[in-house]
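Below you'll find the structures, each written out as C-alpha cells.
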Structure 1
Amino acid sequence: MAADRGGESAERLVIEFKGILVVDRWSAYDVLGVKAWQYCWAHLKRDWEKFRLRGEVDADLAERLARETDRLFDWWHWVKQ
C-alpha cells in the first residue's frame, strides 16, 4: 500500500519484481523496468466500450474485441474448473 501512485512509490513497491505485473497503464510504472507486463482486462474492456461509442469503424472493432475478450474469459473459466 502507498499513499500515492507516483513513480517513487511504484519503485518502492516493486523492488526486484520478477513476475508478470498487471498494470492500468499509469505512467508511474514506466520507471520500473519490469520485463513482463499484462494490461488490466477491466481497463481494456472499458476501452472497447469507448471505441464502440465513437461509432463507425471503431464500433465494429470494439464489437469484435469485446466478443473475443468474452471468448477468452469463457475459456479461462473453463480451464479453472
Structure 2
Amino acid sequence: MRRRILTALAAEELCTTHLQTILAAKQTLVSHHLRILRDAGLVLTAPCGRFTYYRLAPGAFDDLSGVLHDLAGASHRPAPRRAC
C-alpha cells in the first residue's frame, strides 16, 4: 500500500480522497499509511481548505537507490548464521 501511495505521489500532489479512489481503499487505511510515510519523512503535507495534499519530500529518496542495490546483492548470496 505504501509503495502504491509513493508511486501515485511521484506523479502529482494528491489528497486523501484522490488516493482512496486510486487505491480502492478506505479512508482510514489510506490515512494510516500516509501518517507512517509522513512520520518517516518521506512525504510532506500542504493544507488546502478542508483538504490536505500530500507530495514526496524533496531529497527523501536520494540515498535509497544505493541501499536497495546493496540489499539486492545480499539477497543473492548465502548469509552467515549467527549461533543462538
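Each reported figure results from applying straightforward, stated rules to the coordinates on display, with no laboratory input. None of the values given here were measured: they were computed from a predicted structure. Cβ atoms are built from the backbone, for glycine too; each structure is taken alone.
Here P(r) over Cα pairs in 5 Å bins from 0, in percent was calculated and came to 3, 13, 21, 20, 12, 9, 9, 6, 4, 2, 1, 0; which of the structures 1, 2 was it taken from?
2
Name the one structure among 1, 2 that helix-only ellipticity at 222 nm (-39500 (n - 2.57) for each DSSP H run of 4 or more, over all residues; to 500) of -15000 was derived from.
The read-out was computed on structure 2.
Comparing 1, 2, where is distance in nm of label points 7 Å out along Cα→Cβ at positions 8 and 48 highest?
1
Out of 1, 2, which one gives 19 for relative contact order in percent (Cα under 8 Å, 6 or more apart) as computed from the coordinates?
Label of the source structure: 1.
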